[in-house]
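These are the structures, in structure tokens.
Derivation of every value follows stated rules applied to the coordinates shown; laboratory data play no part. Bear in mind that the values here come from a model prediction, so they are computed numbers and not experimental data. Cβ atoms are built from the backbone, for glycine too; each structure is taken alone.
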Structure 1
Amino acid sequence: MDFKYKAQTKTGDMIDSKINAPNEMEAIKVLQARGYLVLSIIQDKKSLFNIDVNDLFSKPKTKDIVAFTRQLSTLIDADMPLAAGLRTLAKQSEKPALRKVIASITDQVESGSSLSASLSAYPELFGSFYVKLVQSGEITGKLQETLLYLADYLERAQGISSKIRGALAYPAFILFALLIVGGIIVVYVLPQLLSIFKEAGGTMKLPITTVFLIWFTDFINSYIVQILIGSIIAILGIWRYIKTPKGHRYLDILKVKIPGLGQVSKKLYIARIAESLSTLIKSGIPILDGIKITADLVGNDIYREILLQAEENVRSGGLISQVLEQHEEMPPLMTSMVAIGEKTGKLDFMLDHVAKFYKTESYETIQNISTLIEPVLVLVLGFGVAVLVSSVLLPIYSMVGAG
């Protein structure tokens, strides 16, 4: 957030400017570190009319964080001081919102804060996993290697999301286009065409598909306003319900239970759990902290609860595998590999293999689903067109034959 401040420099000059910081105390610390005497500071509250449009439409995305992380790793490897590297990245950032964040992080680093502590002020961009790994890199003196691994990790995670979106984009587009075209036909085309059949209904027997089409068209056109309002209310109601803890949990259950896609979701969650926990263990993060961070990172309430149970069991002197084997959401392979890793002291090694296996499996499943959906959509579309054409053409042929 931005703060307006008035301050006096060591030379007695007065400054009236703005600073970006997570909170007021951090802003004051940064200004004092610059040698300023802060006279007044207030939050710069923006109204609807003076919102920075650049910030609104330039929110940093995963690819921006990946680029920032990789570039910072390169600058550190080139022996550039951390603050100078951050300042360089802030200047060259094309997105104003990200530029402000990096500038704020730079100010905090220059005032004496560690990089991990500065990053933790922006949890929406740098989660606990990211911050903990950076902290581990600072402690071990391997910050450059840690940042490079983080960039690769985030890139892999983004790659999985892109594959899923790519697999579902075509079917979603076809269904959306079908809905729009179908709506136009039902509202504007069919009423004109079917009026002819209504008039002839008393003198000729109409096919059942035509009768249904007339009823459906009349129903839609008679209650179109109510249908639209009802649909909007239903969508908003479902959206509000999903935002509740109970609704969010139900959605997470649906993600792993839905036929076909549920298996993909399971494999992706298992791969994420295995890779994240393995990375944290190899970075020297205590196992309890590693399990807790992984639980927050997994993105599904069902698996989060399982991991929190595992954390509690380990805290009491038990094993992770003892909890995993109690839940059907955890496949036997995962449970067995974790159990072997705990017995041999090579848990991170075993988790690496689990992550690779399930990532490969999920990629193949996603590709198979994408390949299968396309012909199914073509069949459904062809069937719909056939029903529509037969409903219109058969009565016309009957009327021509009767004439």
Structure 2
Amino acid sequence: MGREPGAAGMIALAEAAETASALAQMLPPSLAPAFGASFIRSSHLYDEFIHRLTLRCVRATGLEAAAREPGCPEEIAARAGLETHRALTPLDWILRRLAARGLLEASGAGGGPRRYCVRRALPDLDPAAIAEEQRREDPSWLPSYVLADTVAPDYPAFLRGERTGEEILFSPSRLPLWGAFFSNDNGLYAVNNLVGAVAVEEWMPPGPVAVLELGAGLGSATVALLQRLRMAGRWGEIRDYRFTDIVPVFLRRGQQALQTRFPDASCLKFAVLDENRPFGEQGARPGSLSLVYAVNALHVARDLHFTLREILGTLAPGGRLVIAECLPPTPDGAIYSEFIFNLMQTFRAPVLHPDYRPRGGFLTPPQWRRAMETAGFVDVRTLPDIDRVQRRFPAFCVGAIGATRPA
């Protein structure tokens, strides 16, 4: 983009109003208000903010100089003195992002590795100016800015192999940042929980139901779902709701938040559950569940096929899997959320599969369909009609996917 912040915002405002109007014709009434002009404009602003942080990282790591001669990501990483094993996935993301904006030349044919080259000096753009514009537009998005801005200075040390991503992301002093990020008060993240809750309301089998939520974290998705089911008159259908996560501190905080918000929810139970281990060994009996639910959790499964098969086995015939995920429109898409999560080993380095898991990170809607169908699920569906929406608006990357265990 490279425009002055005010000009970029004004242009985004006009585009946002037009986009929101068109989206309203394609989204169900339960979702359309959440994707109004302010949300669309904020998405443009946050994408620009991440772009500017990325450019700073490129300069700080010597990548601009390393890419002045054409090279594949491995070659560029080696020239810049990066720790190739750790840096390769984030570097590939960076190069794809900059190439998509026309700042790098990208070449590659015949299925070989893509090669990138810097042909002109990269711009020096101030991220703070975009954050200030976001403050004026909708300050509820600012926790996303704070988290990205906090980890960005540590990116060079991570790429050089001097610090792990988990040290950078989850040091005790930074845990409050995650509470603010994974919150229904965060305008960027709340739509993930909303889309998931709407999908469950629409697809949940008739009660009484037994629910298992995976990767429930700090509980914001659970809050959004339970509130929606209560408003829809379906609260009484929940016989058992098992809230799980692998991180004990997240589990404790999530439990405290939910028991405070829903003191009458006797159906709630809390347990550690690792989606990479057999579910039966962790208290999820075969055929015992009506619904398995997860918001932005399954994409970090080490072996997605294994985890989907475990989910399938815990569901009763006709039981549903419902997930809400960030959904890149294309396999080469490099969406802004990945800037932060590329630091996580579980995010960037899962077991790969050529058909539906060619790289780490988020999966596209077709990749999710193939993964679920390969695992034995049927009736795979999306909310909204993500194929239709993304054909018209490729930047739309939030959606829910549901699938059913065959009867």
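Quick check on the output: -0.54 is log10 I(q)/I(0) by the Debye sum over Cα atoms at q = 0.07 Å⁻¹, derived from one of 1, 2. Which one produced it? Before the final figure, lay out each step's value.
Numbers: 1: -0.54; 2: -0.33.
Going label by label, the one that fits is 1.
In terms of FRET efficiency 1/(1 + (r/R0)^6) of positions 149 and 309 (r between Cβ atoms, R0 = 30 Å, to 0.05), which of structures 1, 2 is highest? List each step's numbers first, then the result.
Working: 1: 0.55; 2: 0.15.
Top value of FRET efficiency 1/(1 + (r/R0)^6) of positions 149 and 309 (r between Cβ atoms, R0 = 30 Å, to 0.05), among 1, 2, belongs to structure 1.
Using the calculated result 7.1 for distance in nm of label points 7 Å out along Cα→Cβ at positions 29 and 389, pick out the matching structure from 1, 2. Mind showing how you got there, number by number?
Details: 1: 7.1; 2: 1.8.
Clearly, the read-out refers to 1.
Just checking, which of 1, 2 has the largest value of distance in nm of label points 7 Å out along Cα→Cβ at positions 133 and 285? Write down the numbers at each step before the final one.
Details: 1: 0.9; 2: 5.7.
If we compare distance in nm of label points 7 Å out along Cα→Cβ at positions 133 and 285 over 1, 2, the biggest value is for 2.
So helix-only ellipticity at 222 nm (-39500 (n - 2.57) for each DSSP H run of 4 or more, over all residues; to 500), computed for just one structure, reads -14000; which one of 1, 2 is that?
The correct label is 2.
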